[in-house]
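Derivation of every value follows stated rules applied to the coordinates shown; laboratory data play no part. Being a predicted model, the structure only gives us computed values, none of them experimental.
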Structure 1
Amino acid sequence: MSHIFDWLFAQYQDVPNHLIVLEMIGVVFTILSVWYSKRENILVYPTGLIATGIYVYILLVYSLLGDMLINAYYFAMSIIGWYLWTRKVDDTHFVPITKTTPKEKQWSALLFLGALVFVFLIYYFTGRYDTWTAYVDTITTAIFFVGMWLMAKKKLENWIYWIIGDIITVPLYWYKGLIFSSLLFAILTIIAIYGYKSWKRNLNKSPQTLLK
């Protein structure tokens, strides 16, 4: 077991201490954010704002431009989602979890393609397509773009996008040496599966509180 820990922490041998500390803080707040999302708790957004703000900086340092952009997008969408989730359908009930409509599915497809093209152009014009991780990062970014948009709108299917994107991200971050973040996405995959089940049980039910 000690050999495993030695190997894990050896990945951080030449990494500045402040980046290690920031990554661990980002991991904690990301887990909290996804956990609160599973519980349909409004604290998903303030914790998410802290996590995404940290990861924008870390991912810029590690040259994962796609994931950096997705975290900047998360930051903006967290503000929008915070507003949308607190809207009320009547005096005592908030907006319920619903399934995506046919029109929203079309918008999801367009958003995915648009994000794919956008991130591709960013990588292409900055000359960063020099490794397979850049191509994988492009795809996961597009997946997460749709997932975050659907989460802000409280759509059940957002979890499907998170699950797919998380599974792909685990080996990507491991390869890049972001071991803690790789383990984080493995945990997030499990939480996302339970999140889907939890939201499915609460489908079309308008909550009376967003702090539970």
Structure 2
Amino acid sequence: YNTNYLIILWEIAQKDPSQFKLRYRRYMEMENEATSIQIYSPCVIPGLLQTEAYARELLSVGGLQGVERDRQVEARMGRQEKLRADGSPYLRAIISEAALRTPLPDPSRWRDQLRHLLDACDRARTSLQVAPLTAGIHALTNTYVDLLRLPEGRSVAWVESGYSGELVEETGPVERFQLSYDQLRDQALSLNESRQLITETLEDVECDPVST
């Protein structure tokens, strides 16, 4: 597996410790080693499923510009390489319907992102579900969580709320996040229903005037 993106992220961390703190560098190393990854994202498409244009837009509205933004986009795209390689980790992603209802300003780029999600649905080792808005408030309503299963058998969690992130390694808290995730998975649309909703969202995207 190509680890160039880890080198890029390390260089970014060295130059901007406020952006990539020690705990996040440790999390990235764990993600690179993980045998399975479970993600819930409450409002945006998770990084491992983003197109370059989506990542660039998200980082831009977060205040990053120029070379720094470009390097972080490159690093984010690099994180996805492992999902296409032999022996890739199993990825289960649950995204809130809210993420599908929050398009990019450019309809053509938003269509590309939705197609990217549909392509992910076709991967043998990727499962993508949508948590419908009708699921109501749940334990992860405002929390992004990334659960990593490591080769030695233990699990860790990366948790984000607002503008802060935390690496959780203690067994008890990780198990509580796993339980919340499993409960949400039971409320989410099935794989087929999720694919259908993404397809319908794509069909509803306003046609790009350039292509009409």
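Starting from the value -25500: which structure in 1, 2 was helix-only ellipticity at 222 nm (-39500 (n - 2.57) for each DSSP H run of 4 or more, over all residues; to 500) calculated from? Value -25500 for helix-only ellipticity at 222 nm (-39500 (n - 2.57) for each DSSP H run of 4 or more, over all residues; to 500) corresponds to 1 out of 1, 2.
Hey, Rg and Dmax of the Cα atoms in Å, for residues 102-149 alone derived from one of 1, 2 reads 13.8, 36; which structure? Don't jump to the answer; show the numbers that get you there.
On the way: 1: 11.7, 38; 2: 13.8, 36.
Only structure 2 yields this read-out.
Figure out for me which of the structures 1, 2 the number -0.53 belongs to, where log10 I(q)/I(0) by the Debye sum over Cα atoms at q = 0.15 Å⁻¹, for residues 70-109 alone was derived from the coordinates. For log10 I(q)/I(0) by the Debye sum over Cα atoms at q = 0.15 Å⁻¹, for residues 70-109 alone, the value -0.53 is produced by structure 1. A value of 17.6, 58 was derived for Rg and Dmax of the Cα atoms in Å; which structure in 1, 2 was it taken from? Answer for the origin of the read-out: 1.
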